Structure I
Amino acid sequence: MLLSLLPHQIAAQATASWQWATRAITSTTSSEDYSEGEHIQVDGTGNIFNSGDFQGRMTVGGTTLVSSKSSDSYLAKYTPVGTLTWIRHFSSTEAETIIKGMAVDASGNSYVAGYYWPPGVFFIDTTLTLTYKGGGFLVKFDPQGTVLWVRGVESGIHGLACSPTGEVLALGDFEGTLVLGNTTLISPSNEPSSFVVKYDAQGTALWAQQFEGRSNDEAVLSLDAAGNAYVASQFQGTATFGPLTLTGSNSNNDVFVARYSTVGVPQWVVRQPSPDPANEELVWSMTTDAASNVYLTSSTGLTYSAPHQWSITQYTPQGTIGWSYLSNATENGGIIGLTTDAASNVYLSGTVAGTLSLGGLTLTSSNTTDLDIALLSFSAQGTPRWAVQAGSITGSEYAFRVALDLTNNVYVTGALQGNTTLGSLALPQNSSSYEQFVAKASISTVTATQQARRREVLQLYPNPVSGGIIQVRWAHVGAAPGQLLVQDALGRCVLRYPLAAGQMEAFVPVHSLAPGVYTLRLHSVASTTTGRFIKE
């Protein structure tokens with residue numbers, strides 16, 4: 001079974017301050033029209049890159065895209081304050097075009113990979129780019145959104161990762177013969193095989209490997225700081241990775257995690273434990289931290305339909321499990337997105353309908369039927385840090401992926417349905433369909449020690465007070481000015497008394513107050529502390 005380690009400490013109380021949010025306009029001519037953000041990244045100067053899918057007509061930042069046949073895809077760049085810089089449209093002449101991965105390097109270049117199917121012609125905006133009979137694409141753009149290079153394969157690409165220097169890792173499937181740079185891969189007996197390939201920043205294939213046994217298109221990839229490659233997906237029966245073999249269920253999908261060296265040598269592969277051997281497993285997101293630990297989000301259930309349990313698992317650089325948490329079973333929502341900060345803290349994004357509990361963190365939605373945004377964080381050791389729920393009772397909010405900037409502001413993307421509010425930001429619906437959104441939030445936390453300080457009782461003397469002065473003392477020193485508020489039994493503010501920064505005592509004049517019971521509140525940037533007194 002998946003490990004369920006007990007948290008080492010009580011998580012901090014957290015609030016999200018939403019800085020800005022944008023919502024697409026989806027014009028519906030069909031009940032199948034929609035738009036949604038699937039991937040999000042932030043470059044070193046705070047620009048935001050977002051990719052996703054849409055069908056019908058989608059307007060983002062004043063630019064309107066119209067899908068050609070079925071689902072098309074887009075890549076958009078926003079300024080640090082949420083203004084659209086540019087957007088690119090991916091389509092084909094026949095049916096769907098889906099981006100399965102997006103990444104950004106340290107120079108602000110962006111990369112997308114995915115597939116178009118059935119046979120047709122692949123376009124970026126209105127430029128004919130590839131003419132494979134249905135296949136995969138990998139595209140690199142410069143910071144201005146200009147295409148630098150395109151690579152295509154006559155099969156789908158289902159995962160993507162890149163390094164800060166622009167080395168790119170991609171994964172897909174093929175049948176027959178596939179040539180990637182100087183490497184020729186041949187599938188056995190013309191049965192489907194999978195490949196993983198690493199390109200340099202100029203789009204030259206550095207190495208390519210094939211493996212057998214993958215049973216589902218979903219795949220996630222990551223590169224660590226040293227350039228080692230990590231791949232996770234699903235398999236049935238036996239999976240082989242060069243000389244390495246992994247055995248799983250013959251009837252259900254299990255999850256594997258594999259590591260390749262910097263030159264493409266398979267180093268280890270492990271099967272992720274399941275709470276039930278009969279369950280179907282599915283991967284969602286993967287990332288690494290500065291110490292080359294690997295983090296994976298996945299789901300498990302008896303079928304691919306709800307209910308599911310959701311997990312976050314840390315693997316060490318040697319492929320052993322460091323820690324893992326498994327959620328309660330949910331009919332809707334779950335944990336999908338994943339990233340880490342410079343201190344190796346883990347950030348998760350997803351949705352909650354009802355109650356979601358994971359690793360000592362619990363979130364509850366605004367109501368039991370609609371979905372809200374779920375944001376959670378753990379330390380590199382698996383200690384729960386904080387959890388935040390966001391959304392409104394009038395709509396549903398889906399947070400598919402999460403990203404961070406250099407100061408750990410949180411960015412999420414996904415889809416909204418109905419009228420939505422994020423903090424003080426109103427995002428009214430433009431149609432009855434799902435509509436893409438991008439939002440930025442800063443997370444404020446209060447530790448358990450700070451919470452205890454903020455719950456302390458004010459010392460009031462004398463109490464009851466019959467004279468004109470009451471002495472008020474408190475232990476917590478405020479770093480900024482504050483004030484004392486006196487409220488009567490009806491909650492009306494009847495007295496305000498200003499406080500200087502660092503002040504820990506006040507003599508409050510109450511001679512003008514009528515006899516009765518009063519509440520005294522100490523307000524500052526750091527805390528709110530309450531006490532009561534009787535005026536005789």
Structure II
Amino acid sequence: MLADSVFQHTQDRITITDADGRILDVNPAFTRITGYKKREVLGKNPRFLKSGRQGKSFYRAMFQQLIKDGFWQGELWNRRKNGEFYAELASMSAIKNKRGEVQNFVGISSDVTERSFAHKRELEYRTYHDALTGLPNILLVRDRLEHALSIASRKNEIVVVASIDVDNFKNINAQFGHTVGDKVIEKLAKRLSATLREGDTVGRLSGDEFLLVIEGGETELKVNEVLERIKSDLSETVTVGSYTMDITVSIGVTAYPQDDNDADTLIRHSSQSLHQAKRNGRDRITWFDTQREQAQTQLTQLIKRMELAMSNNELELFYQPKVNMKTCEVIGVEALLRWRDPERGLVPPGDFLPLIEEHPFSIDVGNWVLDAALKQVNEWRSQGIELPVSVNINALQLLDDEFLDSVSSHLLHYPNVSPKFLEIEVLESAAIGKIKVAAEVLAKCKKMGIAVSLDDFGTGFAALDYLKRLPAQTLKIDQSFVRDMMTDEGDLAIVKGIIGLADAFNFSIIAEGVETEPQGKQLVELGCVLGQGYGIAKPMPANEVLPWLKNWKCPEGWGGYEGG
């Protein structure tokens with residue numbers, strides 16, 4: 001009969017059981033696929049074939065559907081007699097009698113192990129390779145990089161990580177279309193693969209960016225030669241159909257162990273260097289600057305610590321008096337930031353302010369200083385002491401779009417403090433950086449009634465035209481010139497020149513760093529009557545200012561009177 005012939009000769013495994021699941025018959029394909037002979041399985045439940053890859057819940061759901069619907073189809077993982085796992089696509093049917101009772105179960109299945117493994121291999125390939133170029137993707141490149149680092153750490157070898165990007169690639173897509181753009185990427189991928197040595201890895205990250213891992217003990221000089229060759233090969237003309245394109249690439253590079261980090265960090269550093277190469281003008285190779293990264297890490301840690309210091313009230317202002325050395329009148333104080341660290345004690349401003357001056361956090365610190373200074377002036381006024389205060393403003397804060405609004409807001413918060421009690425000090429270099437904007441901001445400050453002085457004058461690059469354009473009232477002679485003017489003719493000439501400039505432009509003039517009586521006397525003789533420095537008073541906490549005022553006496557040699 002035909003049915004019997006099919007049963008005997010089909011390539012699919014056929015299993016027939018009774019209602020209790022005991023095997024009644026199997027065909028020859030069953031033996032070929034499972035390795036079990038017919039006599040070995042008769043009367044047994046097919047569960048002896050289970051591989052263990054599929055749990056109880058899987059089989060429970062399978063039989064529930066089989067009883068409910070009379071049919072089940074899906075993939076099974078079973079075990080051959082020799083212990084080998086295999087996959088089969090199976091269908092099972094429940095055969096019922098006239099009364100609707102299950103009489104038999106029939107299972108038909110085909111061995112799909114090779115197909116399953118092939119599918120798995122294809123999925124793995126797709127998981128770890130770029131679809132367009134066939135190159136490893138980031139997952140595989142990272143894995144190979146981690147392996148290379150593990151070997152390099154034992155053998156003390158160099159591992160180079162390079163990010164490569166096509167310059168202005170978006171213009172190629174825009175001009176010729178994405179299909180042509182994809183062809184360009186494919187051609188560049190082939191060039192890269194052909195250039196590398198066996199054992200090195202090139203992968204495609206996304207778009208027009210490739211990632212290169214070079215391992216094996218090369219010196220930095222040798223690596224540069226390899227990278228220059230790669231850059232040269234990639235920069236050759238690319239032809240796609242009738243289109244011809246001139247290509248340039250930028251490359252960002254870092255190397256282990258100089259950059260002693262894990263795989264992800266090295267990849268990130270190479271990418272940062274790539275972006276730096278782009279900023280530097282493209283078509284170049286830029287190495288990662290480990291010292292710069294370390295400085296950035298230290299800056300990040302410092303800022304986190306200072307944010308905590310602000311919230312814990314560890315910051316405070318010291319005040320250094322400024323006096324008229326001719327009359328001995330105290331004309332004001334300069335607010336100077338100090339940090340009382342619970343672990344390090346009083347931290348000098350030079351240990352933290354220069355490090356944050358180019359970071360936006362310095363604006364937050366500047367606003368804190370401004371508020372604290374005005375609060376102190378307000379407190380002194382409540383005690384009957386009218387003492388103007390000057391605060392230092394760095395370039396970022398001065399040129400910040402919200403600076404003027406911030407100053408106004410702080411002044412409004414202390415309505416008893418007139419703007420005339422506030423002076424802002426800016427470095428001449430800060431003002432000159434963007435002279436037009438700085439001049440406008442300073443002019444508005446002056447209009448509000450706030451005094452403006454140029455700090456550390458003589459150390460920057462101010463030209464006469466800048467002095468004319470900047471609406472400042474006071475020039476502060478930098479202490480480096482004042483300190484040695486008694487013994488250094490060059491410094492003395494600079495001090496005289498600055499005093500002459502101030503007189504010509506109708507600026508007030510004040511000298512920083514007045515440390516001795518003779519210095520003060522000579523400054524007065526030269527026409528600079530205002531001064532501050534350790535010879536007058538060191539910076540002091542707010543609670544020491546009023547006692548100092550009561551005890552302040554003018555040095556006899558200055559020819560003034562004693563002030564109290």
Structure responsible for -13500, with helix-only ellipticity at 222 nm (-39500 (n - 2.57) for each DSSP H run of 4 or more, over all residues; to 500) calculated and labels I, II on offer: II
FRET efficiency 1/(1 + (r/R0)^6) of positions 85 and 413 (r between Cβ atoms, R0 = 25 Å, to 0.05) - structure with the largest value, from I, II: I
Structure (I, II) behind the derived value 6.2 of distance in nm of label points 7 Å out along Cα→Cβ at positions 93 and 165: II
Highest-scoring label, criterion being relative contact order in percent (Cα under 8 Å, 6 or more apart), among I, II: I
Label whose coordinates, when P(r) over Cα pairs in 10 Å bins from 0, in percent, for residues 301-380 alone is calculated, return 18, 48, 27, 7, 0 (choices I, II): I
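When mean count of other Cβ atoms within 10 Å over residues 261-268 is calculated for each of the structures I, II, which structure yields the highest value?
The maximum falls on structure II.
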Comparison of I, II by Kirkwood radius over Cα pairs in Å, for residues 181-316 alone - largest value held by: II
FRET efficiency 1/(1 + (r/R0)^6) of positions 101 and 205 (r between Cβ atoms, R0 = 30 Å, to 0.05) - highest-scoring structure of I, II: I
Structure from which 1.67 was derived, Cα Rg over 2.2 N^0.38 Å, options I, II: II
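Any read-out appearing in this document is the output of simple, stated calculations on the displayed coordinates, not a laboratory observation. Every value quoted in this text rests on a predicted model; they were computed, and no experiment measured them. Cβ atoms are built from the backbone, for glycine too; each structure is taken alone.
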